[in-house]
Structure 1
Amino acid sequence: MYDFAYHKASSAADAAAKIKGKAEGKFMAGGQTLIPTLKQRLAKPSDVVDLGGAADLRGISVGAGVVTIGATTTHATVAGSADVKKAIPALAALAEAIGDPQVRNRGTIGGSVANNDPAADYPAGVLGLGATVHTDQRQIAADDFFISVFETALKPGELITKIAFPVPQKAAYMKFPSPASRYAMIGVFVAKTASGARVAVTGAGNGVIRMKSMEAALSKNWSPSALDGIAVSATSCNGDIHGSAEYRAHLIAVMAKRAVAAAG
C-alpha cells in the first residue's frame, strides 16, 4: 500500500470540499474494491475521502412512484428494506444476491455503481429500471451513465449522492453467479414499464448493456415465449476460464426468460 492522506467527511458537501483540488483523490464508501486495490498497490491515490460519516448520503425513501436510495446505503439495508420489497421487490432481491453477508454489510450501492465492474449486479438494476444517478453536480440518466469497463460518466471529484429508481409495473433479476466470487457470469434485469420493456445484461462483456431486440419483443408480448428465436451473438461476449463467449451468449437467453417468468 502506498502512502496517502486520509480524510473523513461529515457530509456530502464536506466530502466535495475535501477532495477539491486533489487531482488523484478518491472517495471511499464501503471500500470493497478500493481497499484490496490499495493493498495490492494497484491504486495510488494522493488522498482518500472516507464517506462513512456522511449521514446525508444514507437512507431510503419512497414517494411519487420513485424509490430513492442514498449512495452509501449498504446492500444489506436495501435487501432488508420493507419499502424496497414492496415497491420494487426485484431490486431488493438483486441486493440480497450480492456477494456474501460480509460484503452486503459493507458494500454500498453508490460505490458499486461508481466502480462499474463489468460483472456487478447493481448496474443491471440501474440500467434495467431506467434510474437516474444524482451527483453533487447534476443528474445523469442510466442510459448515459455507464461507459465501459470501470468507466462511467462521472467527472473527477464528482460524487454520487443518491439514485432514483422509477417503480415499474413488473420486474425481476436473474443471474448465473460464479460459484467462487458470486459475481454474475451473466445477470439479466427485466422491467415492464408504461413506456415499454427494458432488459439490461451484466457479466457478458465490457459493461452493462441493454438488449434492444428482447425489449422490442417483450414490449409487444410480455412472456418468456416472446424471446424464443432471439439469438444473442457471442461476438459481444467475453470468454474466460469460467465460461466461453458462446456459453455466456446462451446464458443471456436463458436468464432473460427466467427473469420474465419470475416477474409474472
Structure 2
Amino acid sequence: MKLLGKKALVTGAARGIGRGCALELARAGADVAVNDREASAQAETVVAEIRALGRQAVLLEGDIFVRSSCEHVVAQAVEKLGQIDILVSNPAFSRRGDFLDYDPENFEKVLQGTLTSGFHMSQLVAKQMVTQGRGGKIVFISSVHARIPYTRSVAYNAAKSGLNHMALTIAAELSKHRINVNVIEPGWIDTPGEQETFGSEAIRQAAPSLPWGRLGTPEDIGKAAAFLASADADYITGASLLVDGGFCLRGAGAEPT
C-alpha cells in the first residue's frame, strides 16, 4: 500500500491502459478520480472495481481534448478528493494512413488528442500541485512509437515523440517544486483498441513471436505507473521507461550478413 492516502487522477480510464493504471494505483492504496469522455458503463465498472478494493473512486466525465473541459475535470477532482497527488495522463487519438494521402485534419486531431491534451491536463494539475506545496507525480503514457518510425503512423509517431520531449521540459521546470515527471513507453499491449485494429486472431498468432512470448497487459503498464507514482521513485524524474517485454529489441540477435 505504497500509495495509501494519495489522490490520483487518471485520464482515459474506462478501458485499456487507463483502466489498468487506475486499478493498479488503487491496489497500491490510492483513491482515484476516473476520467473518461462520458459516463459509460465501462467507466462505471472501473469505479465499482476500485471501490471493491476499499478505495474511494469518483467518475469525472469530460472531453480532455478541450481545454475548458480539462479545467472542469481538474476542478471536480480537487473538489471530490480534496487534492491531486498523482496524474496519469493517458489521452490518445490515432488514425493510420499513408503519408502521401494522409488527411491534414486527422493529423491535427491526432496531435490535439495525443499531445496537446497532455499539455492541458499536466499544466492544470501541476498548478494545483504547486498550490498544495507537497510535490507530486506526473506520469505520461507515451509509446514505442516515440522511438520507432512505424509507417502509416506519421501523426501518432510525431505526437508521441513530441510528448516525450515535452515531458522532459516539464520535468526540468517542475523539479524545483519536487514534482516528478516521467514517461512510460508501452510496447504492444493487448487492449480493446488493439483488438479492434488488428483482430483477435492476428494478435493471437503474433504473440508467440514477441520476445516475451506474449503481448503486454494493461496491468503491466499500471504496475509501472504505480511504481513511478510511489516514494520508491522519488529520485526519478525526466525518465522514459520502456515497458515492452523486449519489443524494441526484436532483431537485436540477428547475425550480420
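Every number here is computed from the coordinates shown, using simple stated rules; none is lab data. Just so it is clear, the structure is predicted and the values come from calculations on it, not from any experiment. Cβ atoms are built from the backbone, for glycine too; each structure is taken alone.
Looking at FRET efficiency 1/(1 + (r/R0)^6) of positions 1 and 233 (r between Cβ atoms, R0 = 30 Å, to 0.05) over structures 1, 2, structure 2 comes out largest.
With helix-only ellipticity at 222 nm (-39500 (n - 2.57) for each DSSP H run of 4 or more, over all residues; to 500) derived from the coordinates and found to be -13000, which of 1, 2 does the value describe? Going label by label, the one that fits is 2. Tell me which of 1, 2 gives 21.2 when you compute mean count of other Cβ atoms within 10 Å over residues 33-40. That value comes from structure 2.
With respect to relative contact order in percent (Cα under 8 Å, 6 or more apart), the largest value across structures 1, 2 is given by 2. I have 0.10 for FRET efficiency 1/(1 + (r/R0)^6) of positions 137 and 249 (r between Cβ atoms, R0 = 25 Å, to 0.05), calculated from one of the structures 1, 2. Which structure is it? Source structure for this number: 1.
Matching task: 5, 27, 37, 23, 7, 1 is the computed value of P(r) over Cα pairs in 5 Å bins from 0, in percent, for residues 9-64 alone. Pick the structure from 1, 2. If you can, show how the numbers build up before the last one.
On the way: 1: 4, 18, 24, 20, 16, 9, 4, 3, 1, 0; 2: 5, 27, 37, 23, 7, 1.
So the calculation was done on 2.
Suppose you compute FRET efficiency 1/(1 + (r/R0)^6) of positions 81 and 193 (r between Cβ atoms, R0 = 25 Å, to 0.05) for every structure in 1, 2: which one lands on 0.75? Computed on structure 1.
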